[in-house]
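Novice: Some structures are shown below for you to check.
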Structure 1
């Protein structure tokens with residue numbers, strides 16, 4: 001058996017694609033040649049696929065090539081528009097970048113539903129972001145606290161060159177605290193810093209400030225005789241912003257009289273409202289449901305975050321951390337019925353920017369921000385929170401009435417037809433047939449086969 005294992009290893013080693021040194025120094029054509037010849041069975045077809053997504057405008061393609069490293073092609077996602085969003089009495093058409101069927105349709109339907117019921121209301125609850133210098137310290141905590149208060153003015157002074165421009169616009173560092181985390185991890189402390197970055201997401205600004213802060217903190221510590229005399233050691237571990245921003249939060253809401261909740265697929269408004277609120281409460285107490293519930297919210301949020309050139313990974317991480325802030329993972333949305341009034345709302349942290357990053361580089365991002373009226377970062381927070389709330393309303397409305405699959409599978413129909421290489425005529429006949437018939441993959445497959453046989 002041992003010999004067989006050696007044989008197998010040697011065999012796979014002999015057919016494994018070669019590793020490469022200096023891949024980043026190859027031009028794009030050379031990168032593709034190496035990739036397709038080593039990893040793909042039909043290198044000619046693979047090369048053709050990769051190159052067909054190149055932009056014919058060489059300058060625009062170069063811009064895309066330089067967004068990241070080792071670029072070989074562009075990866076396209078659809079950009080859709082969800083119209084009829086009334087937010088704080090202003091009408092928006094919201095751009096959404098996503099590959100999943102029914103998301104844009106659900107958002108649009110929810111926007112239309114609430115358009116005649118007062119629209120969406122949104123407000124900013126806070127805009128501060130967080131960064132931390134993490135370090136270990138082996139001495140007396142009280143002495144460190146006294147040293148911090150003594151040193152804080154020096155630390156802030158060292159940061160002035162980095163914060164001057166932001167401060168002129170009304171932002172900058174709003175506080176620095178020394179936090180003792182010794183009870184959770186031996187010798188662990190942190191400098192906990194809050195920032196106001198205005199219309200910038202601010203990641204580079206925050207990280208630059210934190211690294212300078214760490215350098216100054218270590219320097220002052222090393223020069224302070226009390227610590228050297230007592231052999232107390234301090235070591236900076238790392239300096240980095242946090243994507244958990246519970247002080248950068250937006251609230252979005254819809255409300256109306258329960259009697260106005262008509263058009264809910266023919267269900268009595270009171271029955272619909274009661275089931276809807278109960279569905280939200282289930283997501284509040286049941287983590288298995290809450291994860292899927294919040295995923296639906298993020299369908300709407302991520303789509304607009306992507307379309308506006310923001311970091312959806314950071315937004316996702318922060319949102320899910322916020323959903324678990326009370327010790328158990330729970331719903332990001334909430335609903336009540338009080339005195340005949342139905343109310344549905346979301347509170348969610350969103351660290352966004354409308355300047356810097358891709359916002360001034362990517363042509364479609366610039367266009368999408370213009371579609372939204374070139375919003376400030378707080379205004380964009382409101383728009384994106386509304387998109388998440390609308391998406392959740394659409395999903396819960398379907399779940400508590402007709403079921404999620406009826407609408408979703410109809411939207412997924414075109415994907416199925418494309419998988420079956422349906423012609424335009426076959427697509428037209430299928431769309432007509434499935435208007436009144438249940439959509440499943442087997443049903444669509446059978447329908448196309450019958451068409452072709454007849």
Structure 2
């Protein structure tokens with residue numbers, strides 16, 4: 001145990017300063033860094049400097065950019081690192097700095113920052129440094145002078161590991177990817193069931209404006225028009241089929257599918273149970289040979305990739321064979337989107353198999369079914385506790401050797417209760433953005449929470465469009 005602690009301590013940064021008395025005129029320190037896109041993004045996040053000359057590649061390559069400083073402030077910050085970590089080191093106090101920006105610094109440039117002592121003041125204990133940055137071509141890009149107060153006491157400091165930071169383009173990258181990939185595809189003909197509130201009517205209309213869907217509004221005409229008025233939306237250009245109530249609206253939407261007039265159904269302001277009582281009707285419904293299930297695709301801020309979550313909305317306590325279909329539906333969606341072979345984590349409360357927790361037995365069986373090709377197109381592992389599924393550190397601590405652990409693409413929950421709570425915790429505590437559809441029916445069903453915002457509804461429409469169009473191509 002002591003050897004492990006010493007090994008860990010030895011891997012951490014250890015910095016010892018130089019006191020004022022130990023520093024002489026002519027002493028210098030340097031460091032070299034290459035400017036990466038990640039550096040630019042982190043600097044923008046920390047400072048709020050969103051100058052397109054830094055963040056927009058097209059702008060950065062323009063003639064105007066070559067007349068400005070470029071990434072000079074990032075470069076200048078290297079001096080602060082030198083003073084605080086090298087010369088003098090811990091305990092140094094930055095007093096002043098003047099800089100001249102001589103040449104732009106561009107993405108991919110390798111910069112060497114140098115600080116050199118030119119003067120010491122015995123009265124104030126101030127030390128004056130010449131500061132200089134040189135690029136990989138040997139050109140001076142920044143020159144100036146800094147004044148620093150050096151510490152008078154010797155300090156040695158052992159640092160702590162910095163937290164890992166995962167950057168995602170545009171914050172909600174997968175939603176943006178969905179919307180961009182949907183562009184140019186023929187819009188999906190959708191029956192919007194009972195859109196009698198501002199959110200459901202607005203979501204459908206915004207998706208229509210984005211050329212993602214062609215909506216047919218199905219429900220009580222006076223309620224739909226009232227919701228449109230409240231949302232300040234003109235719905236005169238969209239077909240409206242009036243019904244007496246939400247039950248009739250759901251039934252009429254099913255008929256539109258059978259009549260080949262729509263390719264999908266979108267839930268408005270009615271309960272999931274009410275809508276699906278019509279969809280699963282054994283005679284008039286939209287059943288296929290596979291169990292229906294819901295799949296969320298979530299953009300989680302601190303996870304490095306989008307993650308699929310299933311089933312949080314349809315199956316209350318699914319049996320083993322129903323879970324087989326739930327897994328396969330999610331895998332099919334993942335592959336239809338062209339994302340490759342997913343890593344599927346079958347979740348439970350623990351990562352060991354015990355008859356006291358039935359979901360661990362189901363997880364084991366599902367993994368063996370994948371080995372026997374009863375579930376295809378994915379790598380399965382389980383049972384896995386949630387932390388082991390999404391955290392490599394947690395998996396390593398518990399000694400779990402797995403391709404899936406810590407790197408899951410799809411999370412399969414044991415039942416609706418646990419899945420619904422997990423989704424809502426992520427939504428309200430973490431602030432995920434999501435898209436969600438139901439698979440296993442004859443058409444995709446666009447199913448969002450009645451509290452889901454407009455962005456989520458539009459993203460879900462884009463997901464249904466991509467699934468329908470790309471499915472035909474595969």
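No value in this document is a laboratory result; all are computed from the given coordinates. Everything numeric in this text was worked out from a predicted model, so none of it was measured. Cβ atoms are built from the backbone, for glycine too; each structure is taken alone.
Novice: Cα extents along the principal axes in Å, for residues 303-350 alone computed as 30, 24, 17: which structure among 1, 2?
Specialist: Among 1, 2, the structure yielding 30, 24, 17 for Cα extents along the principal axes in Å, for residues 303-350 alone is 2.
Novice: Going by relative contact order in percent (Cα under 8 Å, 6 or more apart), which of structures 1, 2 comes out largest?
Specialist: 1
Novice: Right, next: With mean count of other Cβ atoms within 10 Å over residues 239-246 computed per structure, which member of 1, 2 shows the largest figure?
Specialist: Largest value of mean count of other Cβ atoms within 10 Å over residues 239-246: 1.
Novice: Can you tell which of 1, 2 yields -10500 when helix-only ellipticity at 222 nm (-39500 (n - 2.57) for each DSSP H run of 4 or more, over all residues; to 500) is derived from it?
Specialist: It must be structure 2, since only it matches.
Novice: By the measure FRET efficiency 1/(1 + (r/R0)^6) of positions 31 and 295 (r between Cβ atoms, R0 = 30 Å, to 0.05), tell me the structure among 1, 2 with the highest figure.
Specialist: Looking at the calculated values, the largest one is 1.
Novice: Ok, one more. One of 1, 2 was used to calculate mean count of other Cβ atoms within 10 Å over residues 119-126, giving 18.4; which?
Specialist: Only structure 1 yields this read-out.
Novice: Which structure, out of 1, 2, was distance in nm of label points 7 Å out along Cα→Cβ at positions 23 and 127 calculated from, if the result is 0.3?
Specialist: Among 1, 2, the structure yielding 0.3 for distance in nm of label points 7 Å out along Cα→Cβ at positions 23 and 127 is 2.
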